[in-house]
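These are the structures, in structure tokens.
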Structure P
Amino acid sequence: MITIKKHSGIYTLETTQEINIPIREAWSFFSSPNNLEKITPSEMGFKITSEVDKKAYAGQIITYKVGILPGIKSNWVTEITHVENESFFIDEQRFGPYKMWHHEHWFYSQTNGKTLMKDKISYKIPLGFLGHLAQTLFIKKQLITIFEHRFKTLETYFDEK
């Protein structure tokens with residue numbers, strides 16, 4: 001389930017997904033920045049451009065190239081600001097296509113041996129009225145498409161394990 005709400009000029013996207021692996025495996029997969037490309041739609045041309053040789057840690061800077069519109073790529077720089085092992089991590093945009101991007105990744109161990117993941121992204125779009133128009137016309141749809149792709153990819157990927 002994916003919801004997007006607007007408040008005080010900021011949008012908040014929230015999504016949840018139960019995946020078919022224990023929390024230790026889920027944490028190992030999602031705390032490795034190199035796995036992000038595996039769950040991002042290929043048409044976005046997502047590519048990590050910095051050297052990433054460690055699991056997520058507070059203060060880690062990661063740089064990317066990502067397609068924000070057909071034929072238009074953007075540099076994106078994020079910082080992992082908080083990490084609590086097997087519980088959550090937060091990444092924040094330092095430079096990129098959004099005026100603000102704050103992404104919380106939460107992990108909850110389930111009694112059935114699975115993991116419940118919750119994402120909460122608070123973001124602000126630049127360009128005032130034009131940015132809000134872009135949100136209505138394509139940004140919202142693009143974000144929903146990304147998370148729907150991720151949902152399907154993870155269902156397939158972890159059901160094979």
Structure Q
Amino acid sequence: MTQSEHDTIWLTQETHDKLKAELEHLSGPVRQEIIERISSARDEGDLKENGGYHAAKDEQGKVEARIRQIQEMLRVAQVGETPPDDGIVEPGMKVTYRFVDDEETETFLLGHREMEDGTIPVFSPQSPLGAAIMGAHRGDTVSYQAPNGKQLHVEIVDAVPFTG
């Protein structure tokens with residue numbers, strides 16, 4: 001199976017390293033601690049009304065799902081070099097846009113939500129807006145369909161490499 005560019009997740013080296021550290025933590029100490037809690041709860045007897053057992057099993061499911069999610073992200077990740085400062089929208093770019101007929105601009109990072117650090121919103125390249133503006137140039141106007149079905153038109157005011 002070939003990996004399409006659409007499936008690639010662009011990550012900074014810092015974000016990639018954080019994900020690897022989280023994966024190691026979840027796969028090691030967190031997973032072991034949950035296994036010990038499940039085992040201890042089993043030793044208490046009747047599992048039907050054992051809240052500790054059920055809570056640990058629920059947590060185990062969430063942790064295992066997160067482990068699989070991180071593994072998949074790292075599998076398709078493109079760690080990287082900062083994109084070129086050429087005004088073309090691509091993952092890793094800080095994009096400023098405005099809705100046509102509106103003076104206010106908004107800025108976001110086109111990337112993966114794991115890159116969110118609270119300083120700038122992150123939109124996925126697979127989101128409706130992200131998909132519509134991929135490959136657009138500074139000054140272009142693009143249209144896309146919002147999740148509510150409304151057709152929206154945005155102008156790319158600027159697209160510069162995200163530097164953190």
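A short reminder: the numbers here are calculations on the coordinates, not readings from a lab. Keep in mind the model is a prediction, meaning the values are calculated, not measured. Cβ atoms are built from the backbone, for glycine too; each structure is taken alone.
A few notes on this one:
- Computed 13.1 for mean count of other Cβ atoms within 10 Å over residues 25-32 - originating structure among P, Q: Q
- At a computed -1.20 (log10 I(q)/I(0) by the Debye sum over Cα atoms at q = 0.20 Å⁻¹), which of P, Q: Q
- For -6500 (helix-only ellipticity at 222 nm (-39500 (n - 2.57) for each DSSP H run of 4 or more, over all residues; to 500), calculated) the corresponding structure among P, Q: P
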